[in-house]
Each structure stands twice: as structure tokens, then as C-alpha cells.
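Trainee: Before anything else, here is the set of structures, which you'll find just below.
Readers should treat all values here as calculations from the given coordinates under stated rules, not as data from a laboratory. Because the structure is predicted, anything quoted here is derived from the model rather than measured. Cβ atoms are built from the backbone, for glycine too; each structure is taken alone.
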Structure 1
Amino acid sequence: MGTWSPWDNPNYCWVVICKNKRFHKQTNTLFGHKIPLGETDAVSPPPAFSGLFQARCDECGEAYEYEPKGLLRAELTLPSGFAPHPLFR
């Protein structure tokens with residue numbers, strides 16, 4: 001059996017799915033590549049802002065514009081040296 005426990009403190013962060021599907025088609029085809037934007041917890045609402053924002057993919061390097069409704073909360077381990085997006089600091 002694994003060591004997963006529902007009482008552990010998982011790491012949650014706000015993410016968007018990279019729009020460069022051609023680059024990411026070989027990996028994670030069902031869910032897309034997640035671009036981490038900032039840390040959060042399991043219950044906090046997303047930051048309040050309107051309009052589009054730009055996010056650069058950490059893997060393919062492309063930058064695309066996203067709408068606030070494209071934000072997702074994901075349980076994700078952040079890479080070392082992660083710097084949050086300016087909207088999520």
C-alpha cells in the first residue's frame with residue numbers, strides 16, 4: 001500500500017492548461033500540461049480580476065492569453081525555484 005493519507009496537507013496551486021497542444025501532444029494528452037501560477041489551499045477563491053492575463057509555459061516557452069474562467073485548482077508539486085505569476089503573489 002502507498003503512503004497517501006487524506007489528512008496530509010497537499011500542495012494546491014492555481015494553474016491554467018497550456019494552449020500549445022501540438023507541443024504537448026505526446027505527454028498528458030487527456031488533461032493537458034498544467035502551468036502553475038501560484039500557491040493556494042483547498043478552499044480559497046481565486047484572486048479577483050477581470051480581463052485577460054498572459055502566462056508563459058514552463059515547458060514549451062510559449063506565452064498565451066487566458067481568461068479568469070480558465071483557472072483551475074490542482075494538487076501539484078511546484079518545481080524548485082518557482083516564482084508565482086504577478087497576479088498570484
Structure 2
Amino acid sequence: MLDIGCGEDLVVPHTQPFDLAYGDAERILEFFPAESTFDCVHSSHCLEHMRNVPDALTDWWSLVRPGGYMIIVVPDADLYEQGI
């Protein structure tokens with residue numbers, strides 16, 4: 001599993017982290033060999049910080065192996081501002 005934008009809080013212990021310290025998530029393919037794939041690509045509260053969301057999603061999805069999963073969590077603007 002690859003955890004994009006994880007900071008110090010990995011989604012599960014065996015996850016490969018990828019945070020700003022590792023590089024720019026919008027250029028993530030520059031940091032992995034072309035044949036790299038993961039059973040799951042996870043990102044929580046990171047996608048909303050990308051300048052070009054469609055391109056970032058396309059690149060992130062290319063790292064998911066066939067039959068794998070991509071799990072993206074983004075904040076709900078209405079709930080986030082209310083502190084819920």
C-alpha cells in the first residue's frame with residue numbers, strides 16, 4: 001500500500017509513506033520506477049492541496065495494480081468549517 005500525504009500518521013503500519021518530505025505528490029511518477037504498482041493507493045486530506053487534481057488522480061491511479069484500489073478522503077467544506 002502507498003499512503004500519499006500521510007505525514008507521521010500512516011493508515012496502516014505496513015504502508016509505504018509518500019509525503020512532502022519524499023517529493024511533490026503532483027509529480028509522484030518521477031519518484032517511482034515505471035513498473036511500480038501497489039495493491040492500494042491511499043490518500044487522506046491531500047488531494048485538495050493539488051493544483052491540478054485531474055492530473056494528480058491520473059498519476060496516482062497509474063500506481064494501482066490491476067484489480068487494486070485507490071482510496072481518497074477529502075474534507076467536506078461545510079462540515080470542516082464547523083469543526084465536525
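Trainee: Match the computed value 30 of relative contact order in percent (Cα under 8 Å, 6 or more apart) to one of the structures 1, 2, and report its label. Before the final figure, lay out the partial values.
Mentor: Numbers: 1: 36; 2: 30.
Computed on structure 2.
Trainee: Taking helix-only ellipticity at 222 nm (-39500 (n - 2.57) for each DSSP H run of 4 or more, over all residues; to 500) from the coordinates of each of 1, 2, which one would give -4500?
Mentor: Working: 1: -500; 2: -4500.
Comparing all candidates, it corresponds to 2.
Trainee: Tell me which of 1, 2 gives 111 when you compute volume of the Cα convex hull per residue in Å³.
Mentor: Comparing all candidates, it corresponds to 2.
Trainee: Let me ask something additional. Output the label of whichever structure in 1, 2 has the greatest value of distance in nm of label points 7 Å out along Cα→Cβ at positions 24 and 40. Can you show the working numbers first?
Mentor: Values: 1: 1.6; 2: 3.0.
Largest value of distance in nm of label points 7 Å out along Cα→Cβ at positions 24 and 40: 2.
Trainee: So, one more: Among 1, 2, considering only mean count of other Cβ atoms within 10 Å over residues 16-23, which has the greatest calculated value? Write down the numbers at each step before the final one.
Mentor: On the way: 1: 16.9; 2: 14.1.
With respect to mean count of other Cβ atoms within 10 Å over residues 16-23, the highest-scoring structure among 1, 2 is 1.
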